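Listed after this line are the structures, all set down as structure tokens.
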Structure 1
Amino acid sequence: MPPRGIWGKSGQATHTSVENWLNQSLSSRPDEETWIQRYLAAFGPATVKDIQVWSGLSGLSKTMEKLRPELVTFRDVQGNELFDLPDAPRPDGDTLSEARFLGEFDNILLSYADRSRILDDRYRSKVFTVNGIIRSTILIDGFVAGTLKLKHERGKAALNIDPFVKLSQKETDALVFEGTHLLRFAALEDCSQEVIINPI
């Protein structure tokens, strides 16, 4: 609870229940169909296994069959069936994605059984550490291409980017542009600010 978990603030850790925080009781029987649709709205298209990994629940095939008439289906390159909402945005496969940053423990890295759709297995150990930390990452064209760390000390704020791959000038410029906005948001105004892209 605040003041913990607030940007730039800290304090003694205090906890409460979800019921108390939301001032309402939790359902003893959550509506599987509703939360599956909410999952698909955020992370679809996805397999039944993806949904099970994200939710921690098993045996969702029966619920997915009930939902099937309300969903659209696809096959991925491995032949797995993917489910999605009919009106969900699905850009063409050749649509380029802007350079983006993901925070630590970002849900996009936790929401799929097969994370190769966003993270090459060669780089998994650089993002998922042995002690359970999931590092902040950069995305280049929708794929994890490095990690980042924000450092703030003695009137200086620096965003350090460690790419996994050689970056083009266009990609470098996009990361600097995005990083400059992140520093403006995260750092105190009276700091010097710098985006540093380290060599691979």
Structure 2
Amino acid sequence: MTQDGELDALVRKRIRGLRAALGMSLDDLAAACYLSPSTLSRIETGHRRISLDQLTAIARALGTTLDQLVEANDADVVIRPQHDAERGVTRWMLRHADGPGGSTVVKMRVTKPVPGPDELRAHPGNDWLTVLSGTLALRLGERTILVQAGEAAEFSTMVPHAFGAHGGAAEILCILDHDGRRTHLHRLA
């Protein structure tokens, strides 16, 4: 099968799978995207070509985007660490969503102590983190807060801030909003 044929088959499976996962019948989805049930059935089974306007309407009715519906499955499923020796941080990017309201979920292993007051950053957004192991020193303006394993912290990133390990390495899980992502997660070479 050609690559185009494989993608076509994948898109058809996604349409059927999403429809079933949403509990929609052929009639329900057909009505939502202004197609006849027989046309939709032929699209799902590969007996009819899918036009772009039909695919767009189907994606909208399924609550997804055209990009998500047609993206190839060739992405690497292994999450590889990115190490920044200078900052003493290793990152595993777990989720990354661009656009307004997008967020990034990243696991980090922090080995260096919290930077000095001259290295604090402030920017629009919010950060949320939980400490998986060790102790994290979170510097917010003039305060330094120790966050232990099992504890979480949330703060406005408009407050000048930085974090580092305290008494050994710390592993954390962070959720960074769209604006926070831009400042904290630099592309590692």
Structure 3
Amino acid sequence: MRAYDMILVSMFVALMSVGANITSMFPFLVIFGVPLTFQSFIAILTGAILGSKRGALAMGLYALVGLAGAPIFTQFHGGIGMLVRPTFGFVLSFIVLAFVVGKIIERKQHPSFLTYLVASMVGLLINYIIGTNWMYGMYSLGFQAPDNFTYSLVWLWMLLPFVKDIILTIMAASIAYKLVAILPQRTASTAN
């Protein structure tokens, strides 16, 4: 990997750390105890700009650094104990979604905005499927499950950040589409 690639990967690990903890700077972004982060937005940007391999690497490094103890997860949490937290599935989903978003874009020689938008929406879908199912699994194992806990209830909870995530996903597609065109190299399509 070239120095340029290492800098970009490191930059997106740092961006994800900031995006995860934006509610610490702006507490009004915590609604009913749920922090509305910019993690999905950053993860989608990562895959769209860095491509499948470097995007997945950046999100994998983010997860490893946090699991090693650095307080870079939401609300400045970190450590191996995060593996059993209900929301850790979303962190894992970032690796997969960055890879898939990058791969969809890389398949086109000259990807259009529509390609970026479809890739980004697929990424958001992956984020919700992996993250929400992990959350359900952790709560089912007895992790402080609320009364009347059901699979439907977990998906109902996800409606709260859904509108925000749709808007940010469209923004991520637009930003990535414009940014990749002006970067020194077409990083999303030359990540192989």
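Numbers at a glance
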item: Winner on mean count of other Cβ atoms within 10 Å over residues 53-60 once structures 1, 2, 3 are ranked, highest first; result: 3
item: If volume of the Cα convex hull per residue in Å³, for residues 13-76 alone is computed and equals 132, the structure in 1, 2, 3; result: 1
item: Entry that produces -0.25, -0.31, -0.56 once log10 I(q)/I(0) by the Debye sum over Cα atoms at q = 0.08, 0.09, 0.12 Å⁻¹ is calculated, selected from 1, 2, 3; result: 3
item: FRET efficiency 1/(1 + (r/R0)^6) of positions 45 and 165 (r between Cβ atoms, R0 = 30 Å, to 0.05) - structure with the largest value, from 1, 2, 3; result: 3
item: Winner on relative contact order in percent (Cα under 8 Å, 6 or more apart) once structures 1, 2, 3 are ranked, highest first; result: 3
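Values in this text are rule-based calculations from the coordinates and carry no lab data. No experiment lies behind these values; they were computed from the predicted model shown. Cβ atoms are built from the backbone, for glycine too; each structure is taken alone.
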